[in-house]
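Since every read-out is calculated from the coordinates, none of them should be taken as a lab result. This is a predicted model, so every value here is computed, not measured.
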Structure 1
Amino acid sequence: MADHEHGSMDIETQEKTFEGFMSFVTKTTIIILAILVILAVFFR
């Protein structure tokens, strides 16, 4: 087996993917909350 040195793997792609995912989740949550507020205000 090859020797593995902890912390030596390049994780730049994984970090970019995670940042994109978190951005998507944050924006989606804000949009959903805005829709709920609009529904609560205009459709009582």
Structure 2
Amino acid sequence: MLVWNNLKKMVYIMGKTIYQLKHQLLSKYLVSELKHTAIKMTVI
């Protein structure tokens, strides 16, 4: 419930919908993971 309240507050301040904020946060995370992966993979 605490996370939901923080999301609602952020959305209200930014003037966006929750879906727009979620998409923006996931998009930034995906781009950062693609640039600098946390788990290194090796070719077998």
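Compute Cα Rg over 2.2 N^0.38 Å for each of 1, 2 and report the one that scores greatest.
On the way: 1: 2.17; 2: 1.62.
Biggest value here belongs to 1.
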As an exercise: helix-only ellipticity at 222 nm (-39500 (n - 2.57) for each DSSP H run of 4 or more, over all residues; to 500), calculated from one structure in 1, 2, equals -23000. Which structure is it? 2
